[in-house]
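Pasting the structures here.
Throughout, read-outs are computed from the coordinates displayed, never taken from laboratory work. On a predicted model such as this, the values are computed, not experimentally measured, just so you know. Cβ atoms are built from the backbone, for glycine too; each structure is taken alone.
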Structure 1
Amino acid sequence: MNFLIVGAGLSGAVIGRALADAGHKITIVDSRPHVAGNCHTERCAETGVLVHVYGPHIFHTDDAEVWDYVNGFARFLPYRNRVKSTVGGSVYSLPVNLHTINQFFGKTMRPDEARAFIETTQADTTITDPQSFEEQALRFVGRDLYDAFFRGYTEKQWGCAPTELPASILKRLPLRFNYDDNYFNHRFQGMPEQGYTAMVEAILAHDGIDVHLETPFTHEMAKRADHVIWSGPLDAYFGYSLGRLGYRTLDFERFTDTGDYQGCAVMNYGARDVPYTRITEHKHFAPWESHDATVCYREYARSCGPDDIPYYPIRLVEEKALLGEYEALAEAEDGVSFVGRLGTYRYLDMDVTIREALDLVPGLLQRFGTPKSP
């Protein structure tokens, strides 16, 4: 069978490789000049630093099969994401942990003391069923920590009041009553030694895969394929006929310096009077390398326009209603599979993206057959 895959990011690459291994012919088109989508990494010619061009991506998972999969195409080295936040002239560690609590309140509490302190003097226990981001935060950590670390950052990141956002967004962020400042709890955490683009290139290195970059999709292409795998924006496939789904996009103010600019990979800025949400220093994402100079990004979030790169689906009430209409159109499309973050209009971590791509393939092979054994 001839499969046309739109998008050379993680979803397209993983599905394409599996189908090619099974003997199918794969054509992949991508409008950008590189593979790997928003995970794209490249060397800075000026500094030699490996830069996450569209913002940092840190691989973390509890899925052993996915971890083994990515390690089959790249050497992953250990990496722990330890985020800092500048608030009120001081630097704190995130996620909020025992060190953050003791430093912020000027105390030396033990774990059980800190837990009782937050619950009895900070948390709003009158909130029994948090519905919004703000209610979840006030019940979770109380007004002082919420105002310092969550409120301003969230307003800048999402462009709306935290009262308008669902509580589920905050449920992804941990609160720890120990000194563990590792942002993620997953068993497997790391970075590909040579970057994500090299990893995706290795996944795509197959005689049965033909990749065409700087090649925007047209529906005429689909007529020449037996089946289409679509990892672009869901609404874009239908020509935005029902309207555009809402996204947030990011602008990056790139600058270089000598030495070590901030001493960590990610420094958040929660204050509302600081226009950017964070500064990322890219050489710290590859601590096994040594560079005399450094590359940093100041990161600004805003509404996504027609010509911008979509990053985060908004998924508020209006968008969910429109999403339902587009999902109905997608369900009626027999010759297309919609995949990935954009194709399903969901925020997906990299490991979940790969897992869903791997899980899709058996159904495709059952439907279209296996020309030869892998």
Structure 2
Amino acid sequence: MQRRTFIKNTGIAAGALTATGSAAFAVSQPTVTRPNTLPKWKGFNLLDFFSPDPTRGRRKTEEEQLKWMQDWGFDFVRLPMAYPFYLKFDRSRNITPGEVYQIDEQAVERIDTMVTMAHKYKLHVSLNLHRAPGYCVNAGFHEPYNLWTDQQALDAFCFHWNMWAKRYKNVSSDKISFDLLNEPSMRQDMNDQHSARSTVPGELYRKLAVAASAAIRKENPNHLIIADGNDTGTSVIPEITDLNIGQSCRGYHPGIISHYKAPWANKDPENLPEPKWPGQVGDKYLSRAMLETFYQPWIDLVNKGVGVHCGECGCWNKTPHDVFLAWFTDVLDILTSHQIGFALWEFIGDFGVLDSKRADVAYEDWHGHKLDRKLLNLLMKY
């Protein structure tokens, strides 16, 4: 794969940017007028470093599992990292701002080992701060400040990205990229999972992107940088399209399909309308046309020369399997027909191709794991 370069552009009309769509968008898919400047990677999120507490993390990804990915035709892994995972501090109390800089070299080396193994099997690695100093889409760890409003938090954010950029200073962007911040949003209370959310003001997102990209490209001007969309990954970020940064969308729309009964995403998960695809669910009719409208701003972004990738997609295990596969077929078809690659959340676990614990799947035994062959075949098709 040859190194891709991003084409700068001067912005996108505000009317083309609504995450929910508008009358300005036709539901039919337009012709791609420019190639996506990000490769059409496809693969998985690996959650080895996802937990802020390394003693409570997922079972580690084994080397043979990376080989399975390669054998099945995948070429990408995203590593969502919680920054406390690789810090040294007293975990019996809340972290202090000063402790955010206390790197645990042994923990960092565990991440290095994963990166090296993935490269052995020709998998591009996207490093992502799923939990950054002062922000995470998930609560569960008490943040000492707010990334969007406190300069102290932004300084720490840049420190962490500079550290990672320095470690991989001489690694080609064919092999590694830096996904700045998982699913940004403004949250009323940074430590309350269900507190009110809103859009990150464009100037604040741009401030973060400028500062972090400078910290990264200080080490290597060719480092490849990606920014997750605003509104928890759903909305294009027009304010940064001139910064030589790719953007990452999500494959979770609508949430009533992808996160049916998920307690972290719904205040009343047991009282939700049963998902259908296509069909009437609650007060909305869900269909492929809805998805085409939702992804139109991302397709427009590709056509304007900004690289786009779908860093996360998939469906929690409470959605009926046939509904999930029907919906996901439309999601993947729309993305890949516009040269946009994707990464399933996750490889092993509730969203994964292995050990998803669905009640309505006839699993295949795979080296001691339960394989969802229908889902794997769908992913391989695209």
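Points worth noting:
- Structure with the greatest value (metric FRET efficiency 1/(1 + (r/R0)^6) of positions 119 and 151 (r between Cβ atoms, R0 = 25 Å, to 0.05), set 1, 2): 1
- Among 1, 2, which structure scores highest (criterion: relative contact order in percent (Cα under 8 Å, 6 or more apart)): 1
- Entry that produces -0.71, -0.86, -1.30, -1.42 once log10 I(q)/I(0) by the Debye sum over Cα atoms at q = 0.10, 0.11, 0.14, 0.15 Å⁻¹ is calculated, selected from 1, 2: 1
- Source structure (of 1, 2) for mean count of other Cβ atoms within 10 Å over residues 199-206, computed value 20.2: 1
- Computed 45 for percent of Cα pairs over 19 Å apart, for residues 159-214 alone - originating structure among 1, 2: 2
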